[in-house]
Every structure is written in C-alpha cells, then in structure tokens.
Structure I
C-alpha cells in the first residue's frame, strides 16, 4: 500500500527575500522545492500539497488598488484574490513538479484543485477581524472605505491605516471528494492553496465567498485528517523547532510527544505569528488519530524523513 503525505509549503518560501519577488523568482523557488518533493515521491509517497499565499494575495490586492486609483477599474474582492493566487501558484507548482518528475522518469500526473473551504459564519473571528491585508492608507481614505465598503480598518503602528479581516477556523473542504479520488489514484494534488477560499453556507445548498483568510497550516491539518494521511509535513523557514528560539539558551527539538507539544505551546514557546500555528495544526492532526507530524525546511525534507534533522511529533 502507498503511504499518503500531506505537505504544507509556506507562501513566504516562494519568496527568498525582498529582492526576489518577481514571478520568475517565485518560479525558480518552486523548481527548487519541487526537487525536494520529487525525492519524496521517488521514495513511494503519494503526496497532497497545501501552500500559503499571503505575499501573493498582497501583490494582487495592491495591483487592484493601484488600478482603481489610476484608472478607476473595479477592485477585486478578497475571495477572488485568493482564487487568483490558487490558480497562479498551482499552475507554476504543478508545472515545476511535473517537469521534475518527467526528467526522473517518474510517471505521475500533477493536478491543481481550486479549493473552497467552508467556515462558520458564527466563528468568533468574524467579530474580531485581526488579519492585516493590502496596502496602507491615510485616515481619510481608511474611514471612507469603512463607511462606503464596510471594511474594518485600524491604525498600524504609526505607518498608516490598514484593512483587517477575520481569520476563521476551517470546517470543511468543499472539494474533498475530488481530492480523495485523485490521491487514491496516485495523482499528486495541489489543494487548499492559501488555506482555501473562505466560503459560508447561505442555505439551500449554496455557498458564497466571504472576506476572510484561513491559516494554511490549519487547512492542511484538516486535509491530513480527512485523508487519514500517514504523515503531515510542514515545510517552513527553519530546519527544526526550538525552545527559547533566538535566545542564548535556545534548544533545538528533534522529537516531541503530543503531550510535550501541547505543554510547550501552552507555555508560550511557539509564537502565534510563526511556529505556534504549525504546532497547533500537528496537535489537531495527531489528536484525530494521525501517525506522525514533521516540521523542517524544504531543502532538508529528505534528511528529515531519514531522521537526520527536523522536529518529529508523535502521539
């Protein structure tokens, strides 16, 4: 029997630094990541890939704002920005991975699924929008958008005013049956891009997009649970997790039990804006019966699978 792995790749990992943000730069980064994922596939893993899209959605929004200001063009709704980024990143990712597999003589198809994610309209996040998106505005423009467009805007550390949106928890992958069918046929699937496009149930079996963002690690965790994946791997910027990160008494973590992961998270060792969501995502996966969580950076995926690096979390 093939083993199933869900791999979550960060949106920031597609952008190496501030000088390498172009589409061509992101394509080069994806080619590099695809080599490491191809190593996994060559070892017999069936892989479903989730990815972030934070910087990319920011670029789309900024272009939309500029086009509106300069040419009076309509602005793009946030859910459609998410769909745009899913399609673009998915296209680049599947092409890079398909090319890599071809050159290795591995006959596997790669497909991107534009994925909707059902969220609960009663999620507390909708009462407390906190995720900043888009560019900065002056106070007048911010207040105008708040009045005319219903935005929630906040002053951001003296840099100007900025839109904030909710970040609700993912509840259901709308295209799950399609993803399952493809994975079970051995097709590499790129899905839940950017955490999925947030949609709400408006009744009578209909969904509608909503202005929100979903954590891609939480979405990938849900995917791993639904697929009953043998491995949930989160590829991030560092080779391992650490206690007291970036402090003199920093301690790298090779192995964690579920109980230890919950304890360290509760003690505040993993920050909300970085490693915290990743650890929480793995906790939920393991609590639901998952076998093994693994955190490392893309270039160390092979070594981490062999137990040479990475942070491995088990029940």
Structure II
C-alpha cells in the first residue's frame, strides 16, 4: 500500500508490512487479465481501508462503547471517547503515519468543526444525549475528531493514491468556496439557505476537474465532483451507525432511532469539500503527468 511519495516510516511493524506489500506488487506484474484486475481491486480496497484508519477506529469505538461500556463506570463514556481519540491521533504522529504539517491543518479543521458543533447544538440541529466532563458549551470534545476523521482520510488517501489532477481550480477560488460553505452553515438559521446556489457554483469550479489516482502501476481517473459524492456517501453511512450508537442524535431520533435523512448528504458533501480544500493547502494539487512522461523527465 505504498508508493514513492510516501514518507519513510520508522515504525517496524509498518516497515515489515510495506516490504511484504511491495513484494506482492512485484509479483503482480507477472499477472494477466482477470488476475491483475482482481489484484488491483483488492489493493484498492486495502488502500481505502488504510486511509480510513482514523475514521474506522472511531467508528469501532462508538459501536464498542455503546454495546459494552459500563454504565456505572467512573469515567463517562463520552470522556473515554475523547481520551481514546487523542490516543489515536498521538499514535498516528508517533508512528509517522501522519505528518506534522497534515496534523496542523487537520487540527484547524477540528477547531472549525467544534465551533460549528457548539452553534448547531444550541440551535437544536442535533444533540449529545449522554453526560461527560470533557465538553465545551455542552458539546463533547470528541465531536471535533469526527471532522478530523474526514481530514485524516483525505490526507492519507492523497499520499496512498498519489493524487494528481487535470484542470484543478486555483487555491484562491477553492478557498473562497470553502468560506462561503462554512459561513452558510451559520447564516442559514437567520437568512436564506444558499447551499443550492453553492452547489451550482461547484459545477464551474470543479466541473472540468479530473482526479487521477494510482492503485498500482497505472493511473485511473474520475471526475472530482463524483469523488466528492462517493466520500460524502460513505460519511452518511457512518453517520447512520454513529447516531444508532448515540454518539449524537437528531431531534427525530430522540424516542427511537431512525435512518438519517438522505438530504443530509448535501451537508456532508459541502463539509467534505471544506476538508478537502484545507488538506490541499498542504498537499498542493499537482498536474497529472503520465508515468511514461515522468520517466522521461530529467531529474
């Protein structure tokens, strides 16, 4: 699950895994037809799972603590989730599976997400039904880590799949779009909700942009707007699991759980773009160049 752009990790279990995976990759070059397709499919899934490490661990914590955490424990479940999330973040940094620059940007997203959580919770958009001490204005501190999961996924996937782009918009334009999305999350409670106008603006902004990603030796591609939707869809699935475990709940889930409205996909789509843009400040979008052309480029 490595590529040439990956940082050099010093954690010995990862080095052993990377060496084994590199050997499998070399053997796969001899495969033909459906065998190579199957290898790429499995490799794609493993890379995605590796990129989702933070989010997957958090989701496992939500499920595990909901099912088995002692109700009479001295440490509240919500406080345990905060400490566990901090431990995961520290582990990613110590093992160098996340760079310090990425952590800084993701931390900024954590802060902006927490501020939005405080506002949205007090506006009645959703609520946190359990008690705990590690809270800000009634919002448990693990809430910011849920946004961090998205930022961590994008940052890790960017490296694992060696993202390059065709006709990517400028940083100034994408930042302006992100600011508009974030501001509307607050102002739509008092003025008109302009999310649909923002969604329309995404068409001229990202409509011509293709993302190129490398699973093994060759690049595949898809429209970036489609990539955004696929990530938002998986976040929506995770949100359904999270609300079922009472990590947080919506007003219509107070008496009994029910599926999160499919309309929430638009909110996650827009929030995911904010996360993507923040990560792009560090991982500057590079223009796509075929591997053959790269090999012929001097230096």
Structure III
C-alpha cells in the first residue's frame, strides 16, 4: 500500500492536470460558440443557392456549362479526395473517424480500377498518411485553425479547373459534418459534380423555408436569361459549399475537444475523490499503528 505522502503527491499531480483540462474545456466552449455561429450564418445562404440552381435546372431550359458535367458513378474513374482534419489533437475520435472513412473510400476506388489523388487539410491527417506511408498529392498547410473564405475560394477554383478540364471526374470531400451542438458525424460529400437538389438527408431546413418553398408556385421572370445566371451562380455554389463544410469541420473540432476535455475533467474529479479516500485510510492506518506501537512500548516498560 502506498504511503500517505505518495498518495498526496498523486492527488496534487491529478489536480494540476484537472486545471489544464478544465481550462481547455472553457476555451473550446468559447471557440465552439463562435464557430457554430459562423456555421449558422453560412448554411442558409448555401442552401438557398442550391435551391435557386435547382429551380433553374428544373425549368427545362438547356444549360451548357463545364461544371454541369455529370458522369455516372461507374464512369468516375479519376477522383480527387480531400481529407479535412484538425491541426491539434485532444478531441477524441474526431480525426480518426474522418481518416478511416477517406481511406476506406480510396481503397475501394483503387480496387475497382480508379485513380485517386489525395489532398490533405490538417496536421493529424498528414501525420497519419506519413506514418502509414500512404500516397497523397498535397498537404494544404495554408489552412490553420481559423477558416477564411479567401483560402477556401482559392482551393475551390483549383478544383473547378481540374473538373472543367476533364482531369478528374469527381471531387470527394471527407469531413466532420455539424448537425447540432450534440451530434457531429464523419461525412462523405461529393463537391463536384454538382447536385442541384437540396440535401434532404440533413433535415436542417427550417419550417419557414419549407413553407416559402411550398408557396413559390408562380412564374419567375429571369433577367438576364437562365444560362447567364447559371454561369455566374455555379462557381459561387462550389466556393460557398467548400467554405461551408470547412466551417462545419472547425465547429465539430471545437465541440469534440470540449466534450473530450469535459470527460477528462470528470475523470480527474473521480480520481481525486477516490485517492482522497485512500489517503484518509492510509493516514488513519498509520496513526493507528503509531498508537499501537506506543501502547506496546508502554506495556513493555
């Protein structure tokens, strides 16, 4: 059994660790609130762009644009895979889940004869690919913990050029999708080719938007024509979609770190509580032993 002094040193060590985890929890809480606010601002705009593009394509007007090239899934032999992770750890399975999803997709694509070019955001994915000696084309180091539209715009322009020129058949993005403050899941999203239909799987369309859509049954006059509008709209959709998913990943990272640090703080509280009981027992046992030795010595005299 450990001595009271040893147990006391352990309690002190765990208490210092608890201070760190509690501080990180508070910092992550503040950052997550700001990140969630940015996601809440970007999502309605992104959904409205897709809704408007969908209404144009559903109008029956023939629109020719390189970004509307839509090869069938079995014809998509050349793909770019973008893996979005964080630069720092201590956020549970946030990074591992996304990396696993991307690696599984890459293996399946290569097994069926496809060609995959991998782009990486975040040091955690970079370290994983480097340690496992997996092939990747580029590590995008310009993306730090804060997400800026200009950086997302530059990356989106590169993806659009590669897709428009026929160098790739699809752009696949693997990231952590934000659903609410409790639920964030690893997600696979096809950035290109574009799907003009709003994503019905997220269930995040508000009741007001749904009512407005159901009421929108009148004739819309477009000036200039639908083709000119789509030419200006499509690049904007790709840029905004990429920026939006990067914002979701950043929000998910802060929330995952907050949860991980809260669990670590709670575990430290339990350890301190148990070690305090152990310390009191050891201290009481030592006092009892000393009293017994004193009594035994006095009896011997």
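Quick look at the numbers
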{"read-out": "With mean count of other Cβ atoms within 10 Å over residues 35-42 derived as 13.8, matching label from I, II, III", "value": "II"}
{"read-out": "Relative contact order in percent (Cα under 8 Å, 6 or more apart) - highest-scoring structure of I, II, III", "value": "III"}
{"read-out": "Top of I, II, III by Kirkwood radius over Cα pairs in Å, largest first", "value": "III"}
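Readers should treat all values here as calculations from the given coordinates under stated rules, not as data from a laboratory. Note that this is a predicted model, so its numbers are computed, not measured. Cβ atoms are built from the backbone, for glycine too; each structure is taken alone.
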